Structure P
Amino acid sequence: MSALRRLLGCRVPIQQAGFGSSLNVDLVAAVAGAGAIGTVGAALASPAELEAALGEIRRRTDDGAVAVNFVEPFFDRAAHGAVLEVAAAGADLVEFFYGDPDAALIEAIHRGGARAGWQVGSVDEALAAAGCGVDVVAVQGIEAGGHVRATAGLLPMLAAVLDRVEVPVMAAGGIASPRAMAAALAAGAAGVRMGTRFVACAEADFHAGYKAALVAAGHGDTVYTAAFRELWPGAPHRVLRSAIAAAEANPAPVVATMSAGAERIDVPRFAGFAPVADADGDVAAMALFAGEGVGDIDDVPPAAEIVRRFADGAARLLGAMPVDASGAS
C-alpha cells in the first residue's frame, strides 16, 4: 500500500492543485471520486462557504480524498482561524503554500483532525516543513504554472529532498503527461501534483477561452515572470507568453470583471487572477497561468478521464499493473 493511500485513502497518487480564484466544487468532487486527491482552494472562502463546499463534495464522493489549500501571505490567523478549523474538520489534508513553514499552523491542522502539508520551493524549505511536523511535503519546481516559489528545476530538487526528508514527498511543476508522472514516481516521489492539466478539463471553473489557449499552446510558450504583479507584488509566476502580449496591448486600467468568492470584482491590467468561467472582458489579457508541460495538453476531457489516463499510462511505463477505478492495482 502506498504512503499516500495509508495517509489519505486515495487510490491514485495524483493530486489536483488548489486554485485560489474558485472553490471548484465540481472539479474537486470529480477528481476525488476518480480515486485521486481533489483540492479546494480556500483563499477567498468564508467558514460557511468552505463548510458548504466540503459537505457537497463529501455527498458526491463518499470516501474520496479531499484537501484544502491556503496561500500563506493571504492567511491572517486572527481573521481566518475559523476557516482553518472548518478545513481541518472536513478535509483529509490541509496544506499551505508560499510562506515559511509554521509549526503552530501545522499543530492547528492536526488538532482539527486532518493531515498537514506544505508546498515548498527549496530543499531548505522542505527541511523546515518536515521539522515543523508536516505529514506531506510537496516540492514545486520552477517549471510550475501559477505562482512559483522555486528558483530551480523539479527533478534535482526532488532528489535532494528525498535524500533528506522521511515524510512522503509530492512532485509538482510541469507535469502534464503520464510520462512526466512516471519520471517523478521513478525518482521516488510518493505522488504528483498537477495544476495546468486540471485547468483544461470539463469540470474546472475556468473560462473556455483560457482552456482553449492551453490546448493551443506548445512547448516553449510559457514564461517565468513578475509581469502580473498587481495585487500581489514580488511573487513570480509562470503564464502563457500570449497573456503578457495581450495585456501590453490593452491600455485600459481594468481589463475584465469576474466572480471572486461571493463578490463580482474588477480585474486590473496585470493582476494575478486567472479567468474563471464567468469572466467578462479581455480574457486573453488576464493571467493565463500555465506550466512548462502545457505542450502536452491537447484536449479538455472530464477530470476522471485525466486521472485514468495518467494512472494507467504511468503504471505501464513503470512496468506495474494499471490502476482502475475500483482501487485494484
Structure Q
Amino acid sequence: MTQGQDKVGQRRAVDKHFTILCIDDESVNLKILASIFKEHYKVVACKSAHQGLKIALDIIPDLILLDVLMPEENGFELIQSIKQEDKIKHIPVIFITGLQSAEDEEKGLTLGACDYIQKPFNYGIVRARVNTHLEIIRQRELLERFANFDSLTELPNRRKWEKDIKEQWIFAIEAKQGIVIGIADVDCFKLYNDTYGHQMGDIVLRKVANALRRVLYEYHGDIYRCGGEEFYFYLPVNKKNNIQTILAECIEQVHLLNIQHSTSIACSQISVSIGAAQISPTYNTALESVIKKADDKLYQVKNSTRNAIAFTEITSDMTE
C-alpha cells in the first residue's frame, strides 16, 4: 500500500467512525494504543478480559486489539469466549503481545485471531496492519450492502427480506404487537413491456417502487423487490395505523404517477394489486403460512378486477 492509498483508507475509516476496543492490563500500553489511533478512530480501552467481553457485547466494536498475558483470564481464553458469542464472533481480533514464540503465534491464529503483533511493537506497523484490517471490513460491508439491494429500484431484495421479516416477526411476538405482511404486484406488466419496451418498463418499476416506499416508510413499514414486478412489504400494527387506509393510499399513489398503459386489462394506466394479511403472532404461529395467506389474497385480486386490495386479519394460532 502506498502512502497515498494509506491516507485514503484512513479518510474512509474516519468517515465510517470505526471503533477499536483495546484490552490490556497495562495502562501504559493502552495509552500508547490510544495515542496511535484516537485521531482517526474511536478508541475504547479496558484492563481485564471480563470487562473486555462485557464491553464488546455492549458496543460491538469493529476491531479488537488484545493482549495475551493478563491476570485471571488471558487473551487466549478471552478470544475463545468471543468466538462463542453470536453478536461478536465475527469481529476481527489482533493479538498485541510480548509472547514471541512461533507456537504462541500459531495458537493465537488457530484460535481465530486475524493477526499477531509482537511487543515491543513499531507504531507504524501497528497502524498499517490495523488500517488494512479495517479497510477489509469496509469492503466487506460494501459487498454485503450491494448483495442486499436491488440495483434497479434501489430497494432491498429478497435476500434482505428473508432476514428482516424474521427479525420483525420475532419483534412483533416479543412486543405482543400486530404485523401486516403484504405483496404488491404491478398489473399486466408483461403487456406493458411488450407495448412500450423493457427500458420503459424499468422506469416504471423504479417509479412504482418509490411511490410505494414513500407511503410505507411514513408508517414505519418497509418494502422489498422480491421478483420481476413483485414487491413484499411489512407494516407494524398500532392504534395510529389504519391498515386498509394505508394500503388504499399505496394504490392511489401509483395512480397519481399517471403512467399510460393502453394494453392493460385492469386500468388505462399503471396500477398495482395488493394482497395482505394481518396477525398478532406468537411462537406457535408459522411465518410462512402468513406469507402464503398474503400471496393467496394477491392471487384472488389478480384473478378478478386487479387494481385493488384483498386484506384479511387472521388468528395467531394459525400453524399450517
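Rule-based calculations on the coordinates, nothing more; no lab input. All values reported here derive from a predicted model rather than from experimental measurement. Cβ atoms are built from the backbone, for glycine too; each structure is taken alone.
Worth a mention:
- When FRET efficiency 1/(1 + (r/R0)^6) of positions 43 and 187 (r between Cβ atoms, R0 = 25 Å, to 0.05) is calculated for each of the structures P, Q, the largest result comes from P.
- Among P, Q, which structure scores highest (criterion: distance in nm of label points 7 Å out along Cα→Cβ at positions 19 and 123): P
- Which of P, Q yields 3.0 [distance in nm of label points 7 Å out along Cα→Cβ at positions 163 and 211, calculated]: Q
- With helix-only ellipticity at 222 nm (-39500 (n - 2.57) for each DSSP H run of 4 or more, over all residues; to 500) derived as -10500, matching label from P, Q: P
- Per relative contact order in percent (Cα under 8 Å, 6 or more apart), the highest-valued of structures P, Q: P
- Computing mean count of other Cβ atoms within 10 Å over residues 91-98 across structures P, Q gives 21.1 for structure Q.
- Entry that produces 1.2 once distance in nm of label points 7 Å out along Cα→Cβ at positions 27 and 243 is calculated, selected from P, Q: P
- For the set P, Q, ranking by percent of Cα pairs over 29 Å apart places Q highest.
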